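Trainee: Alright, structures below, take your time with them.
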Structure I
Amino acid sequence: MSDKIIPTKETAIPAWLTNFATVATANSTMLALPPNTVTDINTLKTTLVTQQDTVKSTREAAKAATVAKNVTLKAIKAKITITNRNVQGNANATPAVKEALGLNPKYAPAMPVKPKRPELLTASVTETGEGLLKWKPGGNKSGTTYEIFAKRGTETEYTMIGSSGKTAFSDTGVTPGEETFYQVRSRRSDSYSPFSTFAVLYPKTGTASVTLVMDKAA
């Protein structure tokens, strides 16, 4: 038998008190407990249960409040970051005003990375009949997206046919014998580079010299 008077686990105490009161009532003559003993125990049990419920709900409310607080802090950080960028990029904003706002007057906003023109675009036909385009990044760093445009047959305008985060692209819309011109440009955020020089598949007689190479399918 445990040497503990009541259970060590707090959540088990109400049930233990209920059992104690029930047994004590059933054996009141034998136990000869002082008056109101069982009544006091039941009152204390009710108070404990109410307080346990309050602690639980308060803990859950505190957890929800913490989550909401963190969401607000994140929104504040994002808003101030954008505002700070605008203020720091404003030539009319003096260092004194920046400092009064609580901003760093010596802050230098990072210059956006501008996309550069892709280089050395080539086009070849794979053994499966797809158009394989390859190019050099032209100084573009990782994170650059390349947009691929094509002009097929009698079309007079280039149409975007896909994009790639790599310096290669497979065109599955090739029709054997149909002259197809390609150009590629790079994109970062909302900035675009100039188009690359063109490459062509199935050139007609008189088209600028382009060497067709049969590449093995990837």
Structure II
Amino acid sequence: MSALAIGPLPSARDAAVRRARRLTWLTIGWNAVEGVVAVTAGIAAGSVSLVGFGLDSGIEVSAAIILAWRLAAERAGQCSQAVDRRATRAIALSFAALAAYVLAESARDLATRAAPEASVPGIALAALSLIVMPLLARAKRRLAPVVGSRAMVAEASQTVLCSLLSAVLLVGLGLNALAGWWWADPVAGLIIGGLAAVEAVRTWRAESLADTCCG
């Protein structure tokens, strides 16, 4: 039987788990700072898309913590597909919570024609996130098959979503700042909420990977 058929060698797998844990803690640290900055700037500017982006960063932190719990369970010899499945479902619920909030707030701002102020810190944050998030997501996706974790795939998808949200946020904030298009911000919020809702359903329905930490 080939090495591919029986999964990665223990040494390679241990190294992958260690790297996954480092990436997870890096994600937690980055998104904690990003979330605080985005929510603070969003409240100051009255920007629903910026606040939504900040809340997504907070949910990204929770998703990364869930993944850290899953990896810790494996390190303690308790890894199982059931543990991984619970972690994945928890991440799906975090997507749903974000979608519900941002969609409601964006629709309200459109209905009331709430015009946000221009946010230079928000634009800078979105641009920086657009650089960092794809790098993190790519690294996680490469490790997920080795670790054998659907939860890690789901958390990497959360990071990909953060990249897309950064692009949407950057366009919305830029149009508001440069052209005075107040509606660009809540429209960006609607797109952010819609993407989060789609990802919630996709993550909830995802099938488990063959969990290579289980015999």
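Laboratory data are not the source of any read-out in this text; all were calculated from the coordinates shown. Nothing here was measured: the structure is a model prediction, and the numbers come from that model. Cβ atoms are built from the backbone, for glycine too; each structure is taken alone.
Trainee: Taking 15.2 as the value of Kirkwood radius over Cα pairs in Å, for residues 85-148 alone derived from one of the structures shown (I, II), identify that structure. The partial results should precede the final answer.
Mentor: Working: I: 15.8; II: 15.2.
Corresponding structure: II.
Trainee: Separate question: When relative contact order in percent (Cα under 8 Å, 6 or more apart) is calculated, the result is 29; to which of the structures I, II does this value belong?
Mentor: Details: I: 16; II: 29.
Derived from II, not from the others.
Trainee: Out of I, II, which structure matches -12000 when helix-only ellipticity at 222 nm (-39500 (n - 2.57) for each DSSP H run of 4 or more, over all residues; to 500) is calculated?
Mentor: On the way: I: -12000; II: -30000.
Structure of origin is I.
Trainee: Out of I, II, which one gives 27.1 for mean count of other Cβ atoms within 10 Å over residues 45-52 as computed from the coordinates?
Mentor: On the way: I: 12.6; II: 27.1.
Of the structures listed, the value fits II.
Trainee: Let me ask you something else. Could you tell me which structure in I, II was used to calculate distance in nm of label points 7 Å out along Cα→Cβ at positions 21 and 53 as 3.3?
Mentor: Numbers: I: 1.4; II: 3.3.
Traced to structure II.
Trainee: For which of I, II does mean count of other Cβ atoms within 10 Å over residues 37-44, calculated from the coordinates, equal 19.4?
Mentor: Values: I: 13.9; II: 19.4.
Matching structure: II.
Trainee: Here is a follow-up. Which structure, out of I, II, was log10 I(q)/I(0) by the Debye sum over Cα atoms at q = 0.10, 0.12, 0.17 Å⁻¹ derived from, given a value of -0.45, -0.61, -1.03?
Mentor: II
Trainee: Taking FRET efficiency 1/(1 + (r/R0)^6) of positions 29 and 173 (r between Cβ atoms, R0 = 25 Å, to 0.05) from the coordinates of each of I, II, which one would give 0.00? Each step should come with its number before you reach the end.
Mentor: Working: I: 0.00; II: 0.55.
Comparing all candidates, it corresponds to I.
Trainee: Out of I, II, which has the highest value for distance in nm of label points 7 Å out along Cα→Cβ at positions 13 and 93? Working shown, then result.
Mentor: Details: I: 5.6; II: 2.9.
Largest value of distance in nm of label points 7 Å out along Cα→Cβ at positions 13 and 93: I.
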